[in-house]
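Take a look at the structures listed below.
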Structure 1
Amino acid sequence: MDTPFWKTKTLEAMTPAEWESLCDGCGKCCLSKLEDEDTGQIYWTSVGCRLFDSETCRCSDYANRLALVPDCVGLTPQNVRTISWLPNTCAYRLVAEGRDLYWWHRLVSGSPETVHDAGISIRGRVSASETDLAEPEDYFDHMLDDEP
């Protein structure tokens with residue numbers, strides 16, 4: 001049995017297909033986050049990006065997301081090592097830190113549904129889309145106590 005690519009390759013050495021397959025489909029990175037300007041602390045909300053499909057936990061226009069959503073952050077091997085708000089369960093973060101993927105990750109389990117079955121994804125937990133909110137202050141009504 002061959003060793004899985006995420007255990008043998010650096011993020012930089014992965015093919016585009018391997019890189020994309022690391023996404024576990026949790027949807028957490030597509031939630032709006034608030035940052036305290038004084039402390040840099042990140043506060044999670046249950047507000048989904050305007051392109052986020054809360055049923056599939058996927059972007060509805062992934063190919064064009066960076067052009068359509070100015071504050072969308074495209075993950076790269078370089079920035080996954082420095083983005084503080086990436087979830088602790090994020091496969092990009094795990095691999096960058098030399099750790100293994102969790103049992104529920106689709107590359108381990110063989111199913112894209114196990115991330116949802118395990119309760120890791122935000123499926124069913126998005127309370128609003130950013131298009132539903134009229135004022136920036138409205139986000140405070142959707143703040144979470146901690147990372148979802």
Structure 2
Amino acid sequence: MYHRIVKHILRNGFENVSSGNYEAVLSQCVPNVRHTFAGKHTFGGQRNDVETLRRWFQRLGRVLPGMTFEIHDIVVQGMPWDTAAVVRWTEDVTLANGVRYVNHGIHYLRLRWGRVVSFDVYLDTQETECVLASLGAFGVEEAVAAPITS
């Protein structure tokens with residue numbers, strides 16, 4: 001039953017990101033949540049608190065407005081005080097320059113008592129870097145800005 005609840009929380013989290021409701025996602029995180037995103041680009045690096053993660057999500061929404069996720073699998077294991085989860089997904093968005101961006105990846109999450117303690121994002125970073133560079137050349141300055149880290 002607990003694993004089913006966690007899957008529901010995670011699926012809702014991706015729906016909230018797709019709709020731009022980042023506060024709902026942040027409310028599921030502990031104050032010192034650790035978030036890492038693979039790659040050396042505007043989304044890359046590590047964040048170690050909710051406020052920095054909030055700024056990161058806001059940038060995500062500005063650079064990739066309209067981004068949606070299709071969830072393929074969610075695997076949950078462990079007990080409520082130490083839960084691990086993997087979410088396999090495809091993201092899809094039509095960019096400001098008219099290019100369609102599709103990427104596939106996973107989130108690896110750790111939860112305690114239903115709250116996200118950490119999550120790591122792994123995807124095709126080469127694809128992400130190429131898309132961000134093309135957006136930068138199109139005039140989207142935040143697409144090539146320094147990462148938001150803490």
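Assign the value 11.2, calculated as mean count of other Cβ atoms within 10 Å over residues 10-17, to the correct structure from 1, 2. Clearly, the read-out refers to 1. To which of 1, 2 does the computed value 16.8 (mean count of other Cβ atoms within 10 Å over residues 58-65) belong? The correct label is 2.
Calculating relative contact order in percent (Cα under 8 Å, 6 or more apart) for structures 1, 2 picks out 1 as the one with the greatest value. Figure out for me which of the structures 1, 2 the number 124 belongs to, where volume of the Cα convex hull per residue in Å³ was derived from the coordinates. Computing volume of the Cα convex hull per residue in Å³ on every structure in 1, 2 gives 124 only for 1. If you line up 1, 2 by distance in nm of label points 7 Å out along Cα→Cβ at positions 50 and 122, the top spot, with the largest value, goes to 2. Thinking of 1, 2, which structure, once distance in nm of label points 7 Å out along Cα→Cβ at positions 2 and 90 is computed, gives back 3.4? Structure 2 accounts for this read-out.
With mean count of other Cβ atoms within 10 Å over residues 18-25 derived from the coordinates and found to be 19.1, which of 1, 2 does the value describe? Of the structures listed, the value fits 1. Looking across 1, 2, the calculation of distance in nm of label points 7 Å out along Cα→Cβ at positions 34 and 138 that yields 3.5 traces back to 2. For the read-out distance in nm of label points 7 Å out along Cα→Cβ at positions 74 and 114, a value of 1.3 was computed from one structure; give its label from 1, 2. Attributed to the structure labelled 2.
One of 1, 2 was used to calculate helix-only ellipticity at 222 nm (-39500 (n - 2.57) for each DSSP H run of 4 or more, over all residues; to 500), giving -10500; which? Corresponding structure: 2.
Every read-out reported here was derived from the displayed coordinates using simple, explicitly stated rules and does not represent laboratory data. All values reported here derive from a predicted model rather than from experimental measurement. Cβ atoms are built from the backbone, for glycine too; each structure is taken alone.
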